[in-house]
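Taken together, the values in this text are just the output of simple stated rules run on the coordinates, not laboratory data. Computed from a predicted structure; not experimentally measured. Cβ atoms are built from the backbone, for glycine too; each structure is taken alone.
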Structure P
Amino acid sequence: MSEPHRFDHPQLHALDGFKVTIDPSGERADIVLERAPYNVVSMAARDQLRLAFEALDADPRVRVIVLSGAGQHFSSGGDIRGFLEASPEHVSKLAWNVAAPARCDKPVIAMNRGYCFGVGFELSLACDFRLASETTLYALPEQKLGQIPGSGGSARLQKIVGVTRTKDIVMRSRRISGQQALDWGIATECHADDALEAAVAALVDELRGFSPLAQRTAKKLLNDSDDALLTTAIELEGLNYSRLRMSEDFREGVEAFHAKRKPTFRGA
């Protein structure tokens, strides 16, 4: 059973527009954006979300983190007036806060339905997996405000779909459906809306079956080598492969394979 999470950090004693629950038996944590009806993300929430991801990353009860929105929409984006009121120093930290899912050692899944705009899209792009609903609409609408994405959205998107499609999305404030996002490689999967939760639960259970050590090694390697030369990426892969060969999890995996049994990984 999921239970509300109590954080020690004083900044997380009163969460601003989201809730956090943990299911210890399922080794799953959920961060749910919860500001009806569109789950607008405030400036304060960005700071808190970073701290929440960091706390869950350090929690030994959690293997997988799921980021979602309550109701029909993931998030319509940020608090627009908050941008005018925020100090330049605060604004300069926006991208760092939104990149918190990417910095987590643990796998992070974005469960997207309905509006997934602005910072909602940017948070999702920082996650490892994006599972979309057929109702999902992704967009970076900042051009309509005389702005550009400011928390890594255009940069991450260009890595995924290239400059031509990124210009199409960013410069036209174009909305992309869940199915088109799947076709373009933005979404990992796209499901009927009533099947989305089950699909996310199945992915959580699948990821829990792998070695935690191998999972976090793969995530860091892929993130670190995303903009590296091919020769550098291959070198990094080889070094990490050699390191994992010495792990107890790798020995367990090999022994389980030969014994034709399910491995029991301990993350060591």
Structure Q
Amino acid sequence: MLYDAPNGTLGLFEGLRDRDYAREGLLVCEGRIVLEKALKAGLVIRSILTVPADEELWRQRAPAGTPVHALPNAAMEAHVGFCFHHGVLGLAERPERPVPQGRSAGQSVGQVGPALALWNVTDPDNLGALIRSAAALGAAAIYLGGGCADPYGRKALRASMGNALCLPLAQLGSEAELEAARGPGGNRLVAAALRTGAKAPADLAKDRLTTLVLGNEGWGLPSSVLERCDEAVMLPMAQGVDSLNVGAAGAILMWELFPHKA
């Protein structure tokens, strides 16, 4: 197993191969905020690697029995194989993802409130940014359709500032399961798409909660997903601008469409 390092300490972090960790049911928490979110979420922490100045701090915060190891920052960067300035890494067991209502395995989502559904959001930084914005703007759940990046990969988890560990993240097995993203409250499915009939956010009725559906930054949502949505929304922009990054567009649309606390 990856966490049974030859020297019993640091080999488990070497190289930070996300796919290897995922196969073992593990994830890497990069930085203080992400590790704190993992602790708050009750994840099992297998090991912590930190700089010497923070070693005692993490020994106090770590659950009883969790190994805590220290390396100078330069040595830590050389060991993990990338430029690292966040002071601490944690190795944790992956949480079980809930499933949409009506599927048999796992914990049910059962969200009541606005939600975000994503399809083919392949870039982990975009995925993480969208999850972070969704958490900030009051989303009750995130639904991940086909082709999305791993929300528990190191980059996505860092970009989400650990919020991927705090919101229910449900995997949709097919386009038909997009119906589950309506939740028990019967949310309206609103696709972000440049298509005939797409409305500006201000022109959408506010009589129902919304599940915002976003697709790939380059080619948008597949037609099989679009046809299952109730309405389409678009952001009016100045002439001569090609498009917004999907993370920025999603944040603006969630601000406009989700009821949130000021």
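Before moving on, here are some points about what is shown:
- Source structure (of P, Q) for relative contact order in percent (Cα under 8 Å, 6 or more apart), computed value 18: Q
- Top of P, Q by distance in nm of label points 7 Å out along Cα→Cβ at positions 81 and 249, largest first: P
- Structures P, Q were compared on Kirkwood radius over Cα pairs in Å, for residues 73-160 alone, and the highest value belongs to Q.
- Structure (P, Q) behind the derived value -13000 of helix-only ellipticity at 222 nm (-39500 (n - 2.57) for each DSSP H run of 4 or more, over all residues; to 500): P
- Answer label among P, Q for the case where percent of Cα pairs over 22 Å apart, for residues 129-240 alone, calculated from the coordinates, equals 35: Q
- Origin of the derived value 18.9 (mean count of other Cβ atoms within 10 Å over residues 153-160; candidates P, Q): P
- For Cα extents along the principal axes in Å, for residues 137-176 alone computed as 31, 22, 13, the structure of P, Q it came from: Q
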